[in-house]
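Next up: some structures, all given as structure tokens.
Here, each number is a calculation from the coordinates, and none is a lab measurement. Keep in mind that what you see is a predicted model, and the values were worked out from it rather than measured. Cβ atoms are built from the backbone, for glycine too; each structure is taken alone.
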Structure P
Amino acid sequence: MVVTAIQQSPINDEPVYVAAAVAYDQRGSLQVNPEHPPLTKILIAVGLQGADVHLDPAYKIGLKLNDQWTLGRTVLYESGNDTDRMLLWARLPSIVLTLLFGLVVFFFARDLFGDGGGLLALALFTLSPDLIAHGSVAANDVPVAGFILTTAWLLWRARNRPKLYLPLAGAAFGCALASKMSALSLFPVVLVLAGWSMWYASSAPTRRRLLHAAGAVALVGAIAVAVVWITYLVVDPSLNVVVEPRFRPSSRLKRLVLKLMPFPKPYTDGLSIQLKFEGNEYKSYLFGEISDTARWYYLPVALAVKEPLGMLGAWLVGLAAFAVHRMLRPMVPYVLLMPAVLLGVAMTGSRDLGVRYVVWLPMFMAVAAGAVVVFRRRRVAIGAMVALVAFTAFSTVRAFPYYLPYSNEAFGGPSQTYRYLGDSNVDWGQDMRRLGQYLGRTAPGEPVWLMYYGPAVPGYYGVNARNLKDVPVSDVHGLVAVSVHLLATRKDQYTALLADAEPITTIGHTIKVYRLP
């Protein structure tokens, strides 16, 4: 993850998260990136303390949502900051969190299945290309996934020691809610499991057990909500955020529901923005076909492409163990219910933008795979699982250090992923640095026509870029560099121009370089 973090230029969302972290730290303002809760950006701000970040005190933070992209560019490239150092320090908190969540996977699986199950789960977690890729960027997908997993583990432990682990579970779930709003869909599940864990732990008469369970529900819910409040108050005690009118809900019912929610107003304002986003239509690219609407089956298909074959096999073995062995049934609500609910919600969403929306799945399924130790022919089952883990290790190590565009061998590996999937599955703008290094070695100073999908500033990386759209097609000659996401999803005169171009190389599996006569 550290190597990946050092080599990659900023991915699409990172400038906004870094901008928000700087706004939190230097201005105490929640105005930047209000559509997401603050916790992940607070952690990024902690990391940035090692980067000596400067922002002109005269810079005025805009009130419009699109202004956050301008601030991100300003902070990263136009304020005299060391961009590379900033990005590394911004990414380090995510890397540390990801490693800690690996320990949660190990201890959760060990609690359920013993040391052998814990080690198998940890191996699968460690070898997940998705977790390596998204755990090494400054974003909120892995943090929310890890805090959800931690919640499930602590709720399981609360079956034996509720007084210790129920408050901790509430705090962990509060961290998930304060990282990304997708965790809201699990609120009823978490409360029910909190009540069930207390019911299981209590030996009191039925009426008192019900009271204990109700108290556990109230306690976990109250602590989770309190954590969300604290994260906002830490940044700005006045809780001041201005939301553009276009993001305010038009429905009276939605306005009433948001008003009744026990969260700070900036949180419900951010939720209203997310609801507006969810109501939009986004293009969906899958196996070479572009759709104007989301496809319910997109995520399962994308997972079949993006996950190592050995890992998919290990997941199936774990699920088979849960299906066959009755002794595992008490574990089902804690290990499988949360990912099932989250997957169902994600599949009904409008944004087919990548498996990062289900990056919690490799965490939970790694734990589930540890169930292999309960098979009667234990040695055979564990031997098969070790073989699957070894195959996964081969696939993952082979892809180093290109984990964002990873796909398994059945689909041709990372170099072919763009033929099947787009956006954050493949090309998130991460290879501008590598393009600059390549051009510096092979064509120093030569200008290049550029069609780039990402937020990086080409000139910072030594890329003397010219925009293809600035001139007629007939005037384009020499080097042309094109992001594979655009090459796959755009069909226009500029991409058609490349049909007759001489392919030279591919940078990091995401930028193709051609030469036109």
Structure Q
Amino acid sequence: MAFAMVTTAIQQSPTTDEPVYVATAEVLTREHIVLYNPEHPPLAKLAMAAGMAFVDPRLDPSYQGDQTFQGRHLLYETGNNPFRVMLAARIPMIVLTLLFGLVVLAFARDLAGPWAGLVALALYAFSPDVIAHGSLATLDVPAAGLLLTTFWLLWRSRQRPRLYLPLAGVALGAALATRMSALPAVPLVLLLTLLSPFVVGKPSRWWQKLAWRIVAAIGVGLIAVAVVWLVYLAVDPRLRWTPPANLAHPGGLRELAVNLLPLPKAYRDGVLIQFQFETRTFNGFLFGHAYRGALWYYQPAALLIKTPLGMMALWVAGTITMLVKPALRVATLYLIVPAGALMLVAMTGARDYGTRYVIFMPMLLAVVAGTVVLIRFRWARIGTAALVAFVAVSSMLTFPYYLPYSNEAFGGTSHTHLNLHDANVDWGQDLGRLGVRLRTKYPGEPVWLVYKGGGVPGYYGIQAKNPLAVPNDQVHGLLVVSDSRVALATGKLQQLISSSTEIDSVGYSITIYRR
């Protein structure tokens, strides 16, 4: 897994979101102020900054562009080497992803023994989604991994509450300080805290027992809140914050709930920015059809396409095992219930952009799948080993193109762009590969480019013109289009594509046509 992620991190150009996070990380650590990207808390970006400290990128504090342009300015316009900067920012995320794999191993081992731990770890280590997003300088895997760690520590607190309940509070706080999407997990965590044994004494009356459990839950919540405050104070001890001029206030229960959060003002306003996003209408693409808005079944459908078939079979088998085995039924509250609840929340989102929003699924359900080793039916172990091997082969065959992975039932990685778009297949990651392909296979030919991503084509030696800025009859030569643009093509772009001949593909995310 480490080899796959490092290889991917080295080869891929910046994705759409990464330049924003990288530039924000530098501003956080050098200017000591929350200025860019307030809709996401600082913790994971501080981890990226720790990696970038080894390459010491130049930051232009006088630059006045927004967070998107600030990211491109840092990577491409200030004399930095974007390859070195991006790899340095991605390495801490890779390390965290590997550490979360050890949590998966420990969690499954606690539930069903060492063989369960190995099965769970194998599924995690070969998960194309986890490899793809774990090798990027983004926030999805760190937030999901910290939630996984929280639920594992809560499970362990059933035996040693004095040690593991405070640690669960720290892990929850770290998740909250990484991504706003961790907020829906807070009620679950506090309720599960009530299932831990008493930290102090052995009260005899029922109301005393309930009171101590409530005190423990409040303690976990307070520790989590303290962690978030400490992260913001580490960035700026004066907690300077200027709300965006266009910040909307939704009013009603939403705004009341945000105002009641015992968290820094920058954090609360970041939640309001997220609410703002959820009121907008975005483009979507699923099963070959483009649409406007959000489909409630998008995330389950995307998981169906992008999860290895053997992995899904083991998820189902593990879920049945946990429900059937009396000793494991209580563990469903720490794994299956959180996975289901967080999935339902994600299904209400306004952005149908990728399985990265539900990256917690291959983490939590890997642990669930590990419990299949407890099945005593004949051939069960052989079947489990065969399914794990199937997952491993499917994952290795897509190397090093993990982001556009699709399972065999939907045609494999080369067909993902026919069913999905954006972070599921084309997030701008193959601009560097495109530059190499054009130089080696199509030298000297005129190039017309429609690109979606965070890179700058000229840096990679791509001298291209915009085909949408001239009449169609002037577009001759190579028409190069990001697959996310192909999926949503209308009007002029659709006319150009339909009157061209597909001749090549780069990284399963960029299509080359001849016109």
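A compact table of results
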{"item": "Top of P, Q by FRET efficiency 1/(1 + (r/R0)^6) of positions 395 and 483 (r between Cβ atoms, R0 = 25 Å, to 0.05), largest first", "result": "Q"}
{"item": "Structures P, Q, by distance in nm of label points 7 Å out along Cα→Cβ at positions 27 and 299: label with the highest value", "result": "P"}
{"item": "Cα extents along the principal axes in Å, for residues 51-138 alone from the coordinates reads 58, 26, 20; which among P, Q", "result": "P"}
